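Participant: Scrolling down, you'll hit the structures one after another.
Every number in this text was worked out from the coordinates using simple rules, so none of it is lab data. Everything numeric in this text was worked out from a predicted model, so none of it was measured. Cβ atoms are built from the backbone, for glycine too; each structure is taken alone.
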Structure 1
Amino acid sequence: MRTFAPGVGVAEDPVCGSMNASVGQWLIGTGAVPGAYKVSQGTRLGRAGDITITPDEDGTIWVGGATTTLFRGTALA
């Protein structure tokens, strides 16, 4: 799933993990996909990525794949 959010400074995310998680939950929940699957995206844009969607027995959806750290920090509460 490609995501566009120009209002918050993201012109395009060609391999969006959170969007794939949402769609994966729907696809698996409706039975359109029977279980784990892999998504390959962004190749034509020169920003290729692979995402693996894996459901647990309790319905939890896990998203896997390589990432790039863009910033680091510490949350203070």
Structure 2
Amino acid sequence: MNPKIKKINTEYEKNAARIAELQERQEELSKQRVELENLDIIGLVRGMGLDPDQLAALMQASRAPEKEDQSHGKD
């Protein structure tokens, strides 16, 4: 086999392995980020003293003006 091809194949395999490692690390970092964001959200909700029903009502109330604003723009 041509030595240049062998060299390229070796480098290609090394790069493929490194990419796989980086993708795994990226997935792990993404999971950690979501977990920390969720903990922050839970802390905020608990800090406000809201129960799940109150939180749901607050979220629905915050969405209502958006729909209203969008419907006015179509007239």
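Participant: Figure out for me which of the structures 1, 2 the number -33000 belongs to, where helix-only ellipticity at 222 nm (-39500 (n - 2.57) for each DSSP H run of 4 or more, over all residues; to 500) was derived from the coordinates.
Facilitator: Numbers: 1: -5500; 2: -33000.
Source structure: 2.
Participant: For which of the structures 1, 2 does the calculation of Cα extents along the principal axes in Å return 41, 35, 24? It would help to have the intermediate numbers written out before the result.
Facilitator: Numbers: 1: 41, 35, 24; 2: 69, 40, 13.
Value 41, 35, 24 for Cα extents along the principal axes in Å corresponds to 1 out of 1, 2.
Participant: From which structure (1, 2) was distance in nm of label points 7 Å out along Cα→Cβ at positions 8 and 40 calculated, if the value obtained is 4.6? Kindly include the intermediate steps, with their values, before the conclusion.
Facilitator: Values: 1: 3.0; 2: 4.6.
Computed on structure 2.
Participant: With mean count of other Cβ atoms within 10 Å over residues 16-23 as the yardstick, tell me which of 1, 2 scores highest.
Facilitator: 1
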